[in-house]
Structure I
Amino acid sequence: MSNIGVDDYKVDAVQRHKLKQFLKTLEKVRGRGTELVTVYVPAGYDLNKVIGQLQEEQGTAVNIKSKQTRTSVIDALEKMIIHLRGIGKNPPHGLAAFSGNIAEREGQSDVKVWSIEPPVPNSQRLYRCDKEFILDPIRAIVEHENTYGLVVLDRRDGMVGLLKGKTIIPLVQTHSEVPGKHKSGGQSAVRFERLREGATIEHFKKIADYMKDQFLPIIGEIKGIILGGPGVTVNLFMQGDYVTGDVKKKILGTKDLSYTGDFGMEELVEKSEDLLAAEEIADEKKIMAKFFFELSKDTGLAAYGKAEVLKYIAYGAVDTVLLSEALEDGVVEEFEVEAEKMGTKITLISVETREGLQLKEMGKIAALLRYPMQAH
């Protein structure tokens, strides 16, 4: 679990983009030994105490057997200490800092230091030397915004839960009264089947009620719901009129599973990567489709090009700025500053879709307007 308090803070598209770029850079770095230094400083913690700890670690590092690892760790700690002294005071949300030798050739030294203040407060204190940087707390911030409903069921069991980022949160579980396949003596086959059918219906109703109770109060926060279980059972559940309308609209799809319960939840998430990825792309495609529609109809509600979009932001005419993830960070930050002044939203568009590539070819910057404007 991450110790960064993502639940209480909204991370905007630009902050998420910066973190993604930061992660991409650090994920590529690999140490030859356990020589990469990761430091997380909690919000409100004295930075000088962290520097003192790193100096102590330098003293301990002289005992590392491998000469190359020993040298790399000592150098990485030295650069980290200098870097933290340069920062001087712990930022309001704390700090995540990383240091290591990135030289491609063995025996060479090219120690780099990276640091970032998380967009939400960090409560984790960590020092670690490893072959790779410890990045899960930052990944948790990037992934946190997406919440999905999860349902696994068969004729005997049902479980309702949530997927937040990569964390599965079971909410409620139920067990049916459906009799086993072998009927007890003396019961006619027809009566026994009727009993099984009735118990199954009650079981499905109970699962649907749990879905309503758990999902309806947060329906606006859930991007979608995925169901899993034995294919025949899930199809039977979906074909019946069990699930209330607003919840049913959120169902993205179903997956054939071997398990229910906690194992079933894990299996459902593993098998649903295609659905989850498609849902992320669907949001991008939807907003880009709106932009191209307004542009093709010449409604005056679409604009593109850096100068044009910045001008309309200044007029207060822009509802949403569409920025390609291929843009330089400096340009993204420039738009973030201008958009904030006017209450304008920013959406970052990947280059993984046809529409995203079209935006890149058009100059990487576009906008949907609040009211019609004519290009000058």
Structure II
Amino acid sequence: MELTVASLISELGLELVSGHEAADVHVRWVHSTELPDPTPWLRGGELLLTTGVQLDTPKAQRELIERLADHEIAGLGFGTGFRHKRIPAALIAAARKRSFPLFEVPYELPFIAITERAFAQLLNERYEMLQRNMAGDVLAEALTGHLYPEEVQARLRPFGIGEQVAVLAFQLDDPSTAAALLERMLERERVPSLVAIRGGLLCGVIDPGDADPLELARVMRAELSARFGEVRAAASRAAATHSLRLSFHEARCALEAARLQNGVAPEVASYRDLGAFQLLLSLQDDDALISYCRGVLGPIEQGEGDYGGELLRSLDVFIEHNGHWEKAAAALFCHRHTLRYRIRRIEQLTGRDLSSARNRIEFWLALRGRELAR
């Protein structure tokens, strides 16, 4: 569970007096302080505990809250029964004005009890992160395509994944913050899983059993969206475990294909949305796919050295924006004249005219195939 002010005080049986809407921010650390301005020694994200020994005046109390809020401190626990019998009114008013999380710590609850509880949660977070990094390594190794089928199965067996596998893929602003929640949801559904981040996507490698991967992804997406905002989702079909690499690319390509659709994208993308990606995924021979991609894109990579990568990125963006110079240049953060030069150079190197629909299709297929063959 992620450590937040809300989760911590809930465990301790305490209540917020202000800042309910901001109490779900992650707490990075916990400190005790009696300084009227501790911010020079803080990085932001800390939860502070104080008895307010030096907060003798309403002005000092208001200024403390202002400083903490400006420094993006997670919250303030105010110990009563020492210098102050209750939380000062000026402190409460200032905290409510800034929607800053503030709660009372009664005399009978020592600060050390709060810090110990918080550190235990932070330790659990670190352990979960370590587990996800191990899971990410397993997924990365399986996606190389260099493992024998029995090796892929051996890597997945410790996660409870048996003879079948499916991949759920989610795209959101910060996938790392959502990994723990996805793990808990899959655990709740009693679905054996490996949760990892790959290619900027939050991925759930699952043994679906009797469950429908598409329906599972739909449920997961709804909960992730409620917590983290806009989330796009895709699911692969259930397949033999040794086909994990293909299942991952099926989910990833379905997500990409749905993004490119002109109409309303499906709630959860699947193989039905693959379109031209289906052709690429059907090429089981990596060598054949690599050979095709090199035949189309090789002159760009070989002809311009290090600059070839920039030309390929410009080509990709230009095609994705349907040859619209202004939009493509804006996406690349360059002037349209710079983009025109790059496209002319690509045409010179390859001998292909980008005004031709056939050439644009071949370039697009080669660019997508290049991603699959990596």
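Ranked by distance in nm of label points 7 Å out along Cα→Cβ at positions 57 and 257, structures I, II are topped by II, which has the highest value. Work out which structure the value 4.6 belongs to, where distance in nm of label points 7 Å out along Cα→Cβ at positions 97 and 321 was derived from one of I, II. Computing distance in nm of label points 7 Å out along Cα→Cβ at positions 97 and 321 on every structure in I, II gives 4.6 only for II. Identify the structure, out of I, II, from whose coordinates helix-only ellipticity at 222 nm (-39500 (n - 2.57) for each DSSP H run of 4 or more, over all residues; to 500) was calculated to give -16500. Only one of I, II returns -16500 for helix-only ellipticity at 222 nm (-39500 (n - 2.57) for each DSSP H run of 4 or more, over all residues; to 500), namely II.
From which structure (I, II) was distance in nm of label points 7 Å out along Cα→Cβ at positions 121 and 329 calculated, if the value obtained is 2.6? Structure of origin is I.
Just so you know, all these numbers are worked out from the coordinates, no wet-lab data involved. Note that this is a predicted model, so its numbers are computed, not measured. Cβ atoms are built from the backbone, for glycine too; each structure is taken alone.
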